[in-house]
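S.K.: I've put the structures underneath this note.
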Structure I
Amino acid sequence: MKYFRSHVLVCVDPECLSKGAHAVMDALNDELVATGLIGEVQVLETSRIGGCTNGPEFMVYPEGVHYAGMKVEDIPFLVEEHFLKGRLANKFLVPAKSFSDEELSAPTAKEIRVVLRNCGVIDPENIEDYIAHDGYMALAKVVTEMTPDDVIDVLKRSGLRGRGGAGFPAYLKWTFTKQTPSDIRFVGCNADEGDPGAFMNRRVLESDPHSVVEGMIIAAYTIGARRGYIYCRAEYPIAVQTLNIAINQAKALGLLGENIMGTDFSFDLEVRIGAGAFVCGEETALMNSIEGKRGEPRPRPPFPSVKGLWDKPTNINNVETYANVPQIILKGPEWFASMGTEKSKGTKTFALAGDINHTGLIEVPMGITLREIIFDVGMGIKDNKKFKAIQTGGPMGGCLPEDYLDLPCDYESLVQAGSMMGSGGMIIMDEDTCMVDIARFFMEFTQDESCGKCTPCRVGTNRLLEILTRICNGEGKEGDIEQLEMLCQEIKSNSLCGLGQGAPNPVESTLKHFRAEYEAHIFEKKCPSKVCKALIRYEIIPDNCTGCTVCARNCPVNAISGERRQVHNIDPDLCVRCGICLQVCNFNAIEIV
């Protein structure tokens with residue numbers, strides 16, 4: 001094996017690629033050749049390292065130094081400073097936070113990496129890198145030292161719950177699948193991550209695919225399955241590629257296929273690509289899609305553990321759930337259970353998006369408060385604006401106001417508050433957000449993604465969207481709020497699957513916590529946040545207007561009139577509320593009312 005004194009991991013996330021990551025990588029290799037360091041420094045590709053907002057990004061090991069914002073012309077300086085002189089190239093340095101073993105086990109640590117432990121650390125396309133970080137050691141322990149019941153007992157004591165959203169205890173699902181009489185069983189992985197702004201599963205699959213493969217092999221051994229499927233959305237081409245590479249590498253080393261590790265246990269795995277339907281994140285719709293059928297949910301019961309793929313018992317967990325399993329086996333259930341809360345053990349990955357300074361992927365212990373996530377980990381609200389709401393759980397989650405900032409982030413607490421954990425999406429909103437418009441936006445998404453199989457979801461979400469659109473367009477009327485509340489209850493109670501049952505959550509939660517905004521839209525014909533175009537108008541402040549004519553010259557519909565050096569006027573009947581005048585005015589002479 002060739003040994004290198006340094007490894008440079010280059011982020012090839014699409015955002016970094018768009019900023020020239022490959023060109024910078026080629027320049028780095030050329031410079032290493034020119035300086036004679038090509039045999040000492042290895043350059044590798046990896047998935048997202050940081051936020052990618054200042055890409056391309058590098059991670060240099062063994063130092064663990066994070067660089068960003070480099071251009072081709074900067075490479076000679078970097079090589080000279082870091083690799084020849086042994087000094088940090090401070091102008092490209094990204095401040096990094098690392099944890100000691102003691103900090104990693106401390107219950108007060110803000111970020112703890114379990115699922116993301118290898119992301120940005122190993123080469124995802126090199127199985128030897130994974131093995132060097134204790135990869136497949138858990139599998140070896142399971143197939144040589146443990147019975148299936150032993151594995152289930154470890155999962156039970158760890159408290160691991162499914163990370164796909166519902167939080168069902170993993171050991172129970174594995175037990176039900178194992179105990180259902182059948183000569184054939186399947187293992188499925190739900191990697192159909194469809195929440196807008198969420199990329200937890202994608203990050204793991206692109207950066208550490210073997211952790212998921214190993215977790216699935218352990219699950220197969222436990223329940224008695226010989227075949228498994230990873231259902232990954234087509235929008236994740238890099239994840240699909242790394243998964244297939246990982247599967248082929250595992251087969252080549254005898255970790256997949258016949259007689260794994262010399263035992264009589266055999267298991268094979270393949271990737272199935274979804275066509276982008278959000279509803280296929282629901283496990284029964286996912287199974288229909290794998291079987292080549294239309295992606296529609298099935299009535300439950302029977303549940304997949306009893307009657308799943310091709311009517312055989314099937315265990316389905318998501319990417320994050322399987323990625324936890326090898327670490328639990330190696331480090332013990334007590335280690336995992338020491339993190340989190342009494343009922344929600346371990347850590348959880350979240351994708352922070354919206355009006356927050358530090359967007360991106362985080363991993364924190366269960367039970368951390370929303371305030372800590374937003375203000376300690378996420379670095380607070382952009383532009384020093386006031387926090388207004390956070391939506392957890394993706395498009396079907398609830399919107400929680402400032403009063404809930406000290407709410408522990410665990411399964412029970414979020415559901416009790418009217419939201420949900422979901423797969424881990426979090427959208428933070430500031431004071432300028434219109435909550436009626438937010439409810440309309442998410443209802444538009446879920447209505448569009450409804451498979452149409454059941455009437456409550458197909459028709460009910462459409463009626464909700466119609467009412468919300470009317471309200472945002474200034475056409476709301478008395479009784480609309482009561483109509484929304486009634487429809488929400490009917491849709492939740494009678495829809496076939498989780499999409500329909502959860503679709504009303506954004507509407508219900510905004511009605512509960514921001515009812516005054518709905519009333520202002522309906523009865524006062526005003527949008528308090530000045531977002532809904534039909535309920536706002538642009539006016540010129542006479543005392544500030546200099547008559548420079550910039551606004552009039554840039555107005556696309558000629559709605560602004562006035563002579564040079566005279567106060568101008570905006571015709572509300574012609575104005576289309578595009579906001580261009582507000583952007584180009586240099587004297588703060590235009591306001592939204």
Structure II
Amino acid sequence: MLKRRIKLFGIFSIAAGAMISSGIFILPGLAFDIAGPAVFISYFLAGILALAGILSVIELATAMPKAGGDFFYINKTFGPLLGTLTGFMGWTALSLKSAFAIYGLSEIINTYTGTSHILSGLLLCLAFVALNIKGVREAAVFQVSLVGGLFLLMFLFIGFGLPEVDPGRYVPLMRNGPGPLLFATGFVFISFGGLIKVANVAEEVVNPGRNLPLGIISSLLAVTLLYTLVTFILTGVLDAEQFRGSLTPVADGAEVFLGAPGYVLITIAASLAFISTANAGIMAAARYPLALSREHLIPPGISAIHKKSRTPVYSILITGALIIVSLMLPLETLVKAASAVVLAAFVLTNAAVIVMRESKLINYRPSFKTPLYPIFQIASIGLFLYFIARLGIETIEVVSALLLVGLLIYFFYGRKKQKREYALLTLLERVTHARLSTNKLEDDLREYLADRKNIEWGYTDKLIGDARVIDLEGSPGMEEVLEQAGRQASELSGLDEGLLYSEFKKRVDHSDICVSDFSAIVHILPGSISKMFLVMVRSRQGIKVSDTHPDVRAIFLLGGPKDDKVEHLRALIHLARLSREKRFEEQWQKGEGPIELKNALILGKARLH
């Protein structure tokens with residue numbers, strides 16, 4: 001597991017740094033050529049569109065704060081096929097965006113030093129890879145410094161630029177109607193693509209339930225305002241022909257009202273932006289191969305974590321290799337394809353929220369919930385699909401090629417691995433009443449929830465998660481309890497049912513098994529078994545264990561290998577302590593089924609209800 005080191009301002013900085021780059025320092029000129037003076041409205045609308053998409057991502061991230069971002073959520077919702085496609089496309093899109101940022105920075109170096117942009121791009125990429133391998137905290141601290149300096153320079157640009165705008169340059173505002181405005185909105189949407197990067201590092205965020213929503217939403221609002229004001233100023237200070245053909249529009253605008261020092265100032269700001277985007281991009285993109293590897297959809301060695309730095313070294317290295325190869329890709333094709341991939345990711349994440357909620361999974365408990373469900377999700381999906389279609393056939397062809405590569409990866413590797421469970425199966429179970437899954441997904445969600453609540457997840461918690469649960473009606477006698485427990489324990493351990501019954505009976509007859517008036521533990525070390533097992537029995541009306549304990553509601557029957565008495569003793573102590581936790585008795589009695597009974601033990605100490 002990755003270590004949680006990124007705090008609130010680190011989240012803000014990673015998201016903002018990933019957004020403020022080519023989206024504002026290069027794309028405005030291309031977008032102005034499409035939308036005209038209304039280009040600043042396109043950026044504002046793209047920010048609103050990004051907000052519609054990111055709210056569902058935040059909900060999923062606070063329920064499942066794991067590395068891999070949208071891939072991880074789609075995989076857990078729709079299964080490994082769509083998960084693989086999402087992971088591969090997301091990894092490619094973020095890597096390409098980082099490649100373009102490195103290319104932009106290498107062009108600046110080339111302008112002032114004459115160094116080949118290929119050579120400087122290679123060296124820069126290697127430097128960012130080394131920084132991210134060193135540690136996420138170091139990379140995040142570096143990111144905070146970059147973003148702080150970048151915002152300061154951009155605020156100076158806005159402060160000096162607003163008084164210089166010429167209102168006449170905005171007339172007419174929409175020369176060709178709303179169509180070009182909407183096309184430009186989709187075109188510049190990649191400017192907000194950095195948002196999904198933060199979800200990729202959710203596993204490394206301190207207090208993700210609070211810091212993820214605050215950090216992501218605040219960064220989006222700040223960057224949307226910044227984009228809108230900067231493009232508004234550029235429209236008001238640059239001649240239309242100069243703006244339309246410029247690949248350095250912000251520097252050109254600064255030169256108009258600040259002269260040569262302004263051009264240098266914004267060139268510095270652009271350099272900071274390219275650096276921050278490249279750094280954040282590698283940090284986030286590398287979490288896609290990590291997550292794909294953990295799910296056995298690509299070779300498992302790629303998910304290896306460095307013992308000292310606690311970073312995914314191999315995942316970072318292959319991401320760096322992809323970025324190096326991508327340094328010569330055409331700009332416009334890259335922008336459209338990357339925008340389409342991010343829009344498609346938002347389509348799937350909004351659909352994932354619908355499936356997760358309608359599946360009624362007990363342990364799906366996000367700390368942030370998207371408002372106006374499900375109208376918000378349905379409307380957002382429609383909007384994203386519309387903007388994908390507006391980007392044109394060439395973009396759809398590029399995305400289709402990426403999908404094909406993802407399909408090949410899945411069919412030649414991922415599908416051969418073990419069967420996985422996902423929320424769509426649970427939803428289909430509710431609709432068809434067919435048995436399509438076990439409770440594996442509930443177990444996974446419980447573990448993510450415990451991690452989010454800083455509950456230490458140990459061997460006994462996994463033992464409880466794998467336990468069999470017997471829910472008895474009425475007030476059964478101990479004979480009936482032990483008989484049913486023997487059958488369940490036999491299925492778990494492979495030992496003879498009669499032998500297990502005899503061992504349980506011997507322990508009950510010769511020991512005081514009661515931990516309290518409410519609960520009891522029966523523990524045995526039967527024969528040669530390889531691992532421990534646990535059977536949990538609940539009776540709301542009570543079980544008469546003895547004359548002094550006539551009303552026991554919870555009985556835990558534990559068995560383990562004779563040569564592992566230490567772990568056996570630890571499990572005994574852990575179960576005894578958990579069953580005495582505050583609110584355990586109330587949660588145990590109220591629990592509707594096996595999942596909630598296990599939650600009463602594992603999550604009860606988190607006061608979840």
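S.K.: Of the structures labelled I, II, one was used to calculate distance in nm of label points 7 Å out along Cα→Cβ at positions 47 and 207, giving 2.7. Name it.
M.R.: II
S.K.: Can you say which of I, II returns 11 when relative contact order in percent (Cα under 8 Å, 6 or more apart) is computed?
M.R.: It was calculated from structure I.
S.K.: Given a value of -10000 for helix-only ellipticity at 222 nm (-39500 (n - 2.57) for each DSSP H run of 4 or more, over all residues; to 500), calculated from one of I, II, which structure does it belong to?
M.R.: I
S.K.: Which one of I, II has distance in nm of label points 7 Å out along Cα→Cβ at positions 7 and 191, as calculated from the coordinates, equal to 3.2?
M.R.: Of the options listed, only II reproduces it.
S.K.: So FRET efficiency 1/(1 + (r/R0)^6) of positions 71 and 199 (r between Cβ atoms, R0 = 25 Å, to 0.05), computed for just one structure, reads 0.45; which one of I, II is that?
M.R.: So the calculation was done on I.
S.K.: If you rank structures I, II by mean count of other Cβ atoms within 10 Å over residues 127-134, which sits at the top with the largest value? Intermediate values should be presented prior to the final figure.
M.R.: Working: I: 16.2; II: 19.1.
Going through I, II one by one, mean count of other Cβ atoms within 10 Å over residues 127-134 peaks for structure II.
S.K.: Let me ask you something else. Of structures I, II, which gives 50, 23, 20 when semi-axes √(5λ) of the Cα gyration tensor in Å, for residues 223-494 alone is computed from the coordinates?
M.R.: So the calculation was done on II.
No lab work stands behind these numbers, since they all come straight from the coordinates. As the structure is a prediction and not an experimental result, all values here were calculated from the model. Cβ atoms are built from the backbone, for glycine too; each structure is taken alone.
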